[in-house]
1. When FRET efficiency 1/(1 + (r/R0)^6) of positions 60 and 460 (r between Cβ atoms, R0 = 30 Å, to 0.05) is computed for each of 1, 2, which one produces 0.00?
2. So helix-only ellipticity at 222 nm (-39500 (n - 2.57) for each DSSP H run of 4 or more, over all residues; to 500), computed for just one structure, reads -12500; which one of 1, 2 is that?
3. Looking at structures 1, 2, which one was mean count of other Cβ atoms within 10 Å over residues 92-99 calculated from, given that it came out as 20.0?
4. Quick check for you: by FRET efficiency 1/(1 + (r/R0)^6) of positions 284 and 484 (r between Cβ atoms, R0 = 25 Å, to 0.05), which of 1, 2 is greatest?
Structure 1
Amino acid sequence: MKNYVIGLDYGSDSVRAVLIDTDNGQEIASEVHYYKRWKDNKYCKPSINQFRQHPLDHIEGLEVVVKSVVIQSNLDPKLIKGICIDTTGSSPMPVDKNGVPLALTKGFEENPNAMMVLWKDHTAIEEANEINELAQNWGGENYTKYEGGIYSSEWFWAKILHIVRQDTAVKNAAYSWMEHCDALTYLLVDNKDLDSFKRSRCAAGHKAMWHKTWGGLPSKNFLEKLDPYLANLRGRLFDETSTSNEAAGNLNAKWAEKLGLTTDTVIAVGTFDAHAGALGAKIEEHVLVRVMGTSTCDIMVTSKEHLGSKTVKGICGQVDGSVIPGFEGLEAGQSAFGDVLAWFKDILSWPIDNLVLTSSILNEEQKEKLKKEIDLNLIKILSKQAEDIPLSVSIPIALDWINGRRTPDANQELTAAISNLSLGTKAPHLFKALINAICFGSKKIVERFEEEGIIINSVIGIGGVARKSPFIMQTLANVLNKPIKIAASDQAPALGAAIYAAVAAGIYTNVLEASQKMGSDFEAVYYPEEEKIANYNDQMQSYNELCLFVENRIKNK
């Protein structure tokens, strides 16, 4: 008798579910739900890098997508053996004593500080700087050493510290805090004891300075020096963590009824989207998996024997079992990838949105058709014209730090820049410069891994950008001077989550075996074009010079 599992993938804009046949990884049904409040730009202030999401967006989406795939499949619910949730991160939210998100309690329904603090929220830069200063100088354990040696404003403790300093009501009402992947898993499981609930090692290790060598989270003594609130909070968090091949519990009766499933369905420990995506793309040692969407996450695994006691500088962490149990999971990434191109598209769309689409010359039907045509063709035509620019033509040099720098060496105070502009610079030249920038930022990550002794033999690309933009992927292959394989699955993170679910439910004995059986095939390979590599090397040198100039300028302000 066949068995099936569900992978749930929470992205920045939407949640998607896939129902997977565990025999072969075949997708039986899928569904996507876009967050209603997020789409309406609620609770966010981009001018100050504040990005919050209401947990109702996530809970409503969960019910919609899971019910949909169950109905589409027409399967006996008893055959659906497991569910695993992956989310963005670090995306923590305050909860009450019962683990209910604070934004779902009276008085906090519209308070952004009571909501999930999305990964891309950078309001905690000052708090991250404090954490780094203390970690390096307090005389005790440097709790950042397994997180690249630099703590980011995108991460757990910095965000909590910022919120509680900003909002006394939230500070007093929050019993504890949970990562997004933990909070949604807790919603579904039958175990409602916060103390014994299994927290994600992936989230805790990469974002909350958890490590087994110092007994879990940073010490109360360290946290108290930052703020007494954090020291008190530590006792209401956790010491132990679990990997996502483990079961967090079974689906509780309330949600089983809502979703059309049974309480026999196993709920796996939650994880992060990029780590699940790497598993869905059949990651193995010496392979770099690049999850390319609005931002990137760059994931690798390495044996403990190869890594030894070494800590890799300037990345987002190294955590035992965060991708594959038994291996060290390594994470790096760029704070903006697709977002760089989305920003440029918004710039180019300004006269269209504010002049053409407000004109009285066109009727509403014409405006709507025109808007759809522009949305469909703008990036496509820019890509074609940028690709056709000869190598001999001078291209501007741009930086990809439009949302700060995640790695190598996190610094969210950095900003982007463009140099080498002239009267001959047109939109396709700028577009090509921005594509080069995101690829040069990618190469800096590869160089850091290799400088630190991590061998990269091949690269796998997953995500919307990887599948939809041959021009970007070819440019990336040229810049990295490495072939890039593209995973065929549209939903690699959700597929990876399904793989974890299959192991947690006991269908497979280990993650590697399940990944080989269920993971995505590959639909394309981009090879470096020898005649272009030298040109990109020259431009990379100019990129490095601009990086140095901007970083020094901001440092000396």
Structure 2
Amino acid sequence: MENVKTSALEKRIKAAAKKIPADLVVKNGTIVNVFTGELMCGDIAITEGMIVGIGSYDGVEIIDAQNKIIVPGFIDGHVHIESSLLTPKEFSKVVLQHGVTSVITDPHEIANVAGADGIQFMLEEAGKLPMDIYVMLSSSVPATAFENNGAVLTAEQLKPFLSEPKVLGLAEVMDFVSVKKGDRVMMDKLAMVQEMNGFIDGHAAGLTREELNIYLAAGIRTDHEGINAQEAKDRLDLGMYLMIREGTVAKDLTALLPAVTVKNARRCLFVTDDKLIDDLIEEGSIDHIIRLAIQKGLDPITAIQMGTLNTAECFNLKHLGAIASGYQADFLILDDLETIAIDQVYKKGICISDNGKLNSSLFETSLKTKLSGADLAKINTQELIMDALAIPLTDSTCNVIGIIPNSLVTDHLKETVNVEKGLFVPSTKKDQLKIAVIERHKGLNHIGLGIVKGFRLKNGAIATTVAHDSHNIVAVGTSDQEILKAVEQVIKTNGGLAVVSGEQVLASLALPVAGLMTESGYIEVNQTLKKLNEAVTMIGESVNFNPFLTLSFLTLPVIPKLKLTDLGLFDFESFSHIPIQAIKEQ
């Protein structure tokens, strides 16, 4: 029996040599050459989903690009699909329309809830979709020892996944302390991936220039946690790839762009990391970052390089990121280079999106997985009582989490709070609200409590089971009763988001897939999310950040400065839990 791959290769070579017509030829377009940084003209010949030539070609099918701009398909270098609240199928429908034809994802969220089963679920569904979804295996499950999550993944449990074609290596190593100390569990993971020539992503939040050397010595070559130009330069100077992140909460492009120069731009790439469905639909993904970078003065072709070839080279994806013979036929037809207005999106030579209309037939294949999303993980909590939310105080000076809008980093504030009968009382006037994290994986009955400033709620509460990285239940509100009501609502739906006022649930989105995602269509999810955001405005002031996504990152102890886990208030500087009540200085 003839080898199909050999047959396809022979056909491509014949088409390149013009012995047979190409399957498809795109004519009359101006091609962005990401190798030379120049514009060039020529027919693009495509056979068996691969580009086989640039020049003058005949094809079975001809596409007239009408003098428009042709660029490679965009690649997102680091994204958590779960953070869109969608499963891979619906996520891909959204980002493909925005020209993102490939992503490198870390299923860290679902892995922390459902372990290896969660990773397998994502791989299986992703493998049946008309886009390339590459996986970096979650390195930190659990993320730290300072909270409780739903699973533990050792090197031994991760190793079988490294034989999967779409698995590239180890995702963001966020436990710097374990790397520095040479923790055996972490060393086993790092060594295993390096032995198999895999890639290792970093997570160098708050690290000094010299501490970055430790990551580099461990084989870590990328980082997306730089938040200013100096941090960006440090990473580039030391040989790291600089991932420039622009998501829903973390918006680092403006701060990092001054560090990008003509000489170092090829070591820079764009990532979204975490972006909610509404922002993906309305703003876009990598296309939005490229557009924004151009608006801020970056050369358009350099910006396109950073969203295509640079990412492909970073992860050694030799068949992606450019329009050239031997590269996969992933490309976009743009109206112009300034606005990055997308006319058509092609994946392996097939039109995925035409003038904003998705080719839905490409997504109609059966997506049944061995383990259904609904079976992955169930919420497991003990009955919550009001008294468990009380914060006893003997003094009014407390450690308070201070929100920094559109940043994962928080302030560590020390403020005077209201105390009645020895208990903390939220104050809408001072914008000091109660925040609670409830363990939801093993029924441990752990509840972490704290005080947060910046949400500007006037009444009510919001709750979510999307709470990085262990994904316990997190809620913030103006009263214990309303916090309890919001928590009860997300438990009822086996995970999700909720907004309450008094005894009324104003809006709710069920996330039954591990408490992180829904299998509902992206349009329906987006409409529900709009109702949730409208409900938040009903109970509070207008704010210039996403309340739900901001809330979901207040539980991430590996990001400075003050966070909350199910075990209590966590101080990044001392890397330990601290009391809510501030210790008076002597």
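None of the figures in this text is laboratory data; all of them are computed from the coordinates on show. What you are looking at is a predicted structure, and each value in this text was computed from that prediction instead of being measured. Cβ atoms are built from the backbone, for glycine too; each structure is taken alone.
1. So the calculation was done on 2.
2. Going through each structure in turn, the value belongs to 1.
3. The read-out comes from structure 1.
4. Comparing 1, 2, the top value of FRET efficiency 1/(1 + (r/R0)^6) of positions 284 and 484 (r between Cβ atoms, R0 = 25 Å, to 0.05) belongs to 1.
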